[in-house]
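For reference, the structures are reproduced in the following blocks.
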Structure 1
């Protein structure tokens, strides 16, 4: 059986990162960056990696998952997360690692690799999220024309927004003192996200404790999205261009409505020598069989 260990890593500003190490100590070091922002690493992520080939490093980003303090938005920006990743690499004594992630984790993987190219042996990402006002407007408004039923239910749960700035209404509730209003906002966001990303997934009944964890997740996500994820879109694309000729694989579902496929094409065009793999019949699902197959194929191909 592959070994599994965990620890908390203090990174300053009162934050401690929950870290898990899994797999073969002598294997290829691989970093896993979760999405969200704010989601945390799921144990199911282990299905995507080979513990006999890889030395896998999972961690929950500041305020996310099992990191402490849970849901903390202070001293929590993309620059902080990039610094945390590098601090973690140095703490583990890893010279270079392959950086992987999905959705927001893909964005963070590319941003980290650009900042610390010399520490990055390659990048494998799926369903990459593009920061910028246009992409936020697409998710919170543009999808009304594409997925009207789901959007109407979402909008109706936030009547104070009047169908307008749903993100501002969500953030106000999630940061407010009314616990039930915050829970309702988090649940509405979760259901909308699921309806767009995984429409076949069943709706689960959540306990009060689970709803409270959901509030922390979406409070953190709102903090990032309202700030444009603390990343300028043009600057992000320029950073991606600096990864030219580094082994970079972008995997994207052709039916992805959360992170439009056109953004993957834009990033691919900026990274000379990158590989873009399209998954037919797949949206934003990390565990779609064809997505998993492409992901594992990319990871099991050594970077050159």
Structure 2
């Protein structure tokens, strides 16, 4: 954990110093302390710092919320990207932008409410003498497909200006990030993240199965519902601000499990991994590729092959995902 935190801190510092031009560490520190440094005050204070802060906060939210679902349902496919939560927030945001001509905080509110609504809908449809992970995932994939078709239909009717705004949001991007936009994400991390971490012991016990967890004193239904609400809150608020940054919630848990082992607590490791993924993906999209790409394009290119790998591995082993 100390090493991973140090890596994240180092990456954060490097993104403030390195870009199209190099800013010395002394100037970066001076800007962070509020001093007016010619050139660096704008480059670091207005461009790089808000983007880096938003990358870290959104990555923490996606990583923490995604791994909570994967642990609770004991399935690496149980990610908000897969089971329709991100699609629900996206459909609501596109509807708000294109049909209602809204922008800013109003779009964020629509996305958060829709994300929570879709999560409760999928949970309710999957509930039958408890919630089986496979059943919830299959229902979530179906709901996600329906929502994606709604998004495509709305975009087909959108005028050019609204279409550009909607597509920019759907891609998942940190362009135009500001410190004021980071405040809702920080508040959701404090509230929802704190509640979720408070359930970490019961959540880890659910790995043993519902019957074993219940025998060990865990209120399975209450724990599941609380985990769903808090995890969806984290995902929905981050999605409302940055758009659906693809596959960060999906990748963070498995990567953390590879590094830390399957049996240890994964909430904080996955959160830090998510922050590293978004920070690195955004920097790579800006400076390491032939053209500038939003962070969602980079993380999507990483996540799609891993999803195929999971399916192939399960097929060869004769098991289920």
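A short reminder: the numbers here are calculations on the coordinates, not readings from a lab. Predicted, not measured: the structure shown is a model, and the values here were computed from it. Cβ atoms are built from the backbone, for glycine too; each structure is taken alone.
Can you spot which of 1, 2 the value 0.70 was calculated from, given it is FRET efficiency 1/(1 + (r/R0)^6) of positions 57 and 265 (r between Cβ atoms, R0 = 35 Å, to 0.05)? Walk me through the numbers before you get to the answer.
Details: 1: 0.70; 2: 0.95.
Of the options listed, only 1 reproduces it.
Given a value of 2.9 for distance in nm of label points 7 Å out along Cα→Cβ at positions 17 and 233, point me to the structure among 1, 2 it was derived from. List each step's numbers first, then the result.
On the way: 1: 2.9; 2: 3.8.
Derived from 1, not from the others.
Of the structures labelled 1, 2, one was used to calculate relative contact order in percent (Cα under 8 Å, 6 or more apart), giving 29. Name it. Before the final figure, lay out each step's value.
Values: 1: 17; 2: 29.
This figure was derived from 2.
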Quiz item: One of 1, 2 was used to calculate helix-only ellipticity at 222 nm (-39500 (n - 2.57) for each DSSP H run of 4 or more, over all residues; to 500), giving -23500; which?
Solution: 2
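12 is what came out when percent of Cα pairs over 36 Å apart was calculated for one structure; which of 1, 2 is it?
Numbers: 1: 12; 2: 18.
The read-out was computed on structure 1.
Which of the displayed structures (1, 2) returns the greatest value of distance in nm of label points 7 Å out along Cα→Cβ at positions 49 and 273 on calculation? Write out the running numbers ahead of the final one.
Details: 1: 2.5; 2: 3.2.
When distance in nm of label points 7 Å out along Cα→Cβ at positions 49 and 273 is computed for each of 1, 2, structure 2 gives the biggest number.
So if we calculate distance in nm of label points 7 Å out along Cα→Cβ at positions 105 and 145 for every structure here (1, 2), which label has the highest result? Provide the component values of the computation, followed by the final result.
On the way: 1: 3.3; 2: 4.0.
Of structures 1, 2, the maximum of distance in nm of label points 7 Å out along Cα→Cβ at positions 105 and 145 occurs in 2.
If distance in nm of label points 7 Å out along Cα→Cβ at positions 81 and 217 is computed to be 3.8, which of 1, 2 is the source? Show your work: numbers first, answer last.
Details: 1: 1.5; 2: 3.8.
The read-out comes from structure 2.
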